[in-house]
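Structures incoming, each one as structure tokens.
No lab work stands behind these numbers, since they all come straight from the coordinates. From a predicted model like this one, the values you see are computed outputs, not experimental measurements. Cβ atoms are built from the backbone, for glycine too; each structure is taken alone.
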Structure 1
Amino acid sequence: MSTLRTFRFWFEPDRDFPRFRRLKWELAEVPIRDVLMDGIHPWMESPDGGDKHPSLIEAFLLQLNDEGSKVAALEQFGYCHDVSAVQSHYYEKKSRFERVLEFIQKNVCFVCDLTYLDLLEIAKNTLLDTWSNSTARALAEKAHPGFQELRHFLKTKDKSVKLSGFDDIGQYDLGRILSLADFEGQDSLLISEAIPSLNFRKASFLDAVTDHRGRLRLVPEITKVTMTGIPTPPDYVHLVWHVEREGETCRFCPDIGKSEAKRARAREFAQDWRVNEGRLCFRTSINGLVQMLEERVVVPSFPALNYTYEHSGPTATAEVVANRVQAFHIGRFRDHRNTGEQLKEILREYGVSMTGNKDKLLRKLAKLATEQYLEKKPELDAFFSEHCFVRIDATPPRTGDLPIIEEVSSLRNLLLSMYALKHLRGNAILEASHENNTYTEEELANALVRGKVAVNGAFLKQL
């Protein structure tokens, strides 16, 4: 099944005030393609009946309370007050969002075009149509809340009225004694008495929270979805993919941790659905994603969906198995940090003159390294042509020496450092086919022994 559910909204005329509209809704199916491509909200409830995306309430009310949704002609009279979230209790089966919708349905009226004079006219006509003793008494008591004030008001309308207390008012038919004209000028009283819901919004509010079919929509698109595989026999492996969509292409990344079973299952899944060569992380079309749901091999969820702030969502993880990827390092070598006597030891080993100060000894060491580098370069090229390495900034706790030119132990790390700097592409990939000609070999050797450049981090062997 490739469909989810969402809310579909529309308006219906109020039963007592046809010019006012009330919010109505239903849950309707929506294809996942529309959810991802058009931003239709995927309605989901948690097992306890709560909202899986609580930010929906805040975002929905933010739009409802926006100045653009309020009726400017009524707001200045206090008839467009903000709506806040409705608290729900554990024993109530409905979600908080549904309770918010019910509150809006009961307390907010939606109108296309309404002025204050229109509202007053509706109120007056309603009071005239329903004029009675109870209506007249309610207006009189609210207009004149004190007993003496009310008594004086009624006697000006009918001198035969005799009152010694509020209870005596029940002896008279105020619907006959009083008329609507007796409350002329008390507009807010007439409006509040006639119309129970005095919170108004523009009917165009729905355009801001729905698509052209009335489906709930608060963002133009949704680019992240999590797919949980439905375990199947014989292994019943539970596997989760975090998916990012760009246009019609979806990139799947499995969350496999250190599980070999999940790694194997992820490879099988990628082979079944990929449109590129990805073995674990792969790409497929949105039609492929839809087909996955139709074949019920995965179930979608949207943990990254948040309407109130940027939320990256969960991250796919996979641990590198220690016995699969080896890390190597290039150790230290004799350089400017060593004493003159320590530098002479290497020169003596290769029969190079040891006269001169330390600066001259460093130049001799650089020249010697250049000669040995050029001699060993064919061997180094052959090794690094067969084995490609990736440089990483961090140095893992367990690293080894590169198994090459071990016979020149005293110069080995200096020569490897020269080769690495000459053949690092993008400061990340060590390969023989790439060569950096910024330095000559001797300039590079001089820069290394004087500490002007260095090779940091470790090298991982690509499988």
Structure 2
Amino acid sequence: MVINMGKEKRAAKPRDTAKEAREIAKWERQAKRRKPNFYLLYLILIVTVMYVVDEIATAIGTQMRTEIAGGLFGAHGDRSLSVIGTVNFVATLFLLFGVLVKPLADRYGRKLFLILNTFGMGLGMFFIFLSPNIPVFILGTIIMGFFIPNDIQVLYIMESSPGQHRAKIYSVIKSLAALGIMLVPLFRRIFMTDVSLWRMVFLVPALLGMGAAIFGLLFVRETDTFIAQRLSYLRQSDAEREAAQQKNAAESSQGGFRPALKLIFAHKQLKWLTIITLLGFMASLITGNYQAIMTYGYAESYLREGLFANIDDALAAASIGPVTTSLFLFSICSALIQLIPGFIADWLGRKSASLVMTAVTLACFLAFFFGAGMGWSPYVIGSLSGIFVGSYWAIGDIRNIMVTESTPTNLRSSVTAVLGIVTIVGMLPVSVLGIVLIGIFGNASVGMVSLAIAAPALFASLILLLTKTRETKGSDLAKVEG
């Protein structure tokens, strides 16, 4: 596809041939280095640990929401969830700055940003562990949130795995990483003998993130796909680059938001996947509120049964008891469900896997919502929450594979960065709406508010996925063109 980039002709920036020669020499040296035996195996191991850090950083704020709300924002009483939602909303605005960094991986390589992202998430959790007050907590949340949306580890897996096994390898790594979320309830059980000790839960994941980054810096290599593509671009003559500019082809660009946006708007597949991504993340309330939904569900059940005289005591009992138990089952079921779609995607196709996971998400969230309000067994509630949250994120993972397999290498990171902005655009308005509604109706309304917003968005994304996208199974990433 040839994309009209506009009729204006910009003055070409003079080439720094000496600098390009040094860069060519650097990438050629890396390309010639012999890979150690079983490199793919230990690369998978290292990236899996980094992915565990990413999954924990993504989930830990949610799984500790009621404890943080009570510990730092307890003065706001029945509106504490709305207040912490406001704080998280402000921190989310800084995600945009993190997303802006991602296109640089198309020019400077994947490894640098893989290391920075992992270290940054660990550092953010460390600040939250130290937080003596709300400002330090917000600082840690911002630092952690800056790096969470980039998901460079996903790009690393995509570009380092054999094409015929790409989805399976990704699903196995993603499943193991999701299982790592079990560390959160484990540390709740070990450290949080009292609700006031919630900060301790952040310590070990913080150290794991910073340690994994250092280990990756020493032992992980740049991806072969990036090295080959970057060398190809640097070796182009002035005439070849001029010819590419004359054609106004997005394929000539070495990253950036403008070329990525033009590609998305001109590419039917990417355009609809972007719209589906927007709708999908409008349903993100269900992944941010499941711990609060189950906590208030159990607390209200205790009150109905007359076990406690006030909501604060009921919440504390629910937090230390059935909620922590549920979160163990959450981690197991979330990991297991995320193992399935990769095999479906390599067998029946990416599109079929996305459709199945969307249907599972809707069904299990409905069962979880009603079951939590009725005080079902924590094993059942934990399993249902793990299945619908795992399925929800699996939808995004398979969709990311479809985007990856529809985008040329030189714009792949930039296009996924644009989708990161779309993610934030989808999350912000529903976050504001959720904050306002929970502030009006109180903390206990968190389940009904989440259901009312998420279910229509998920259903609409399912219909568009079914009718507007094509299958990408079998794509050769090295040969994908705009």
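Assorted remarks:
- With distance in nm of label points 7 Å out along Cα→Cβ at positions 94 and 150 derived as 1.5, matching label from 1, 2: 2
- If distance in nm of label points 7 Å out along Cα→Cβ at positions 238 and 374 is computed and equals 6.5, the structure in 1, 2: 1
- Looking at mean count of other Cβ atoms within 10 Å over residues 230-237 over structures 1, 2, structure 2 comes out largest.
- For 24 (relative contact order in percent (Cα under 8 Å, 6 or more apart), calculated) the corresponding structure among 1, 2: 2
- Structure from which 0.75 was derived, FRET efficiency 1/(1 + (r/R0)^6) of positions 302 and 358 (r between Cβ atoms, R0 = 41 Å, to 0.05), options 1, 2: 2
- For mean count of other Cβ atoms within 10 Å over residues 278-285 computed as 23.1, the structure of 1, 2 it came from: 2
- Given 48, 17, 10 for semi-axes √(5λ) of the Cα gyration tensor in Å, for residues 190-285 alone, calculated: source structure among 1, 2: 1
- Per Cα Rg over 2.2 N^0.38 Å, the highest-valued of structures 1, 2: 1
- For helix-only ellipticity at 222 nm (-39500 (n - 2.57) for each DSSP H run of 4 or more, over all residues; to 500) computed as -25000, the structure of 1, 2 it came from: 2
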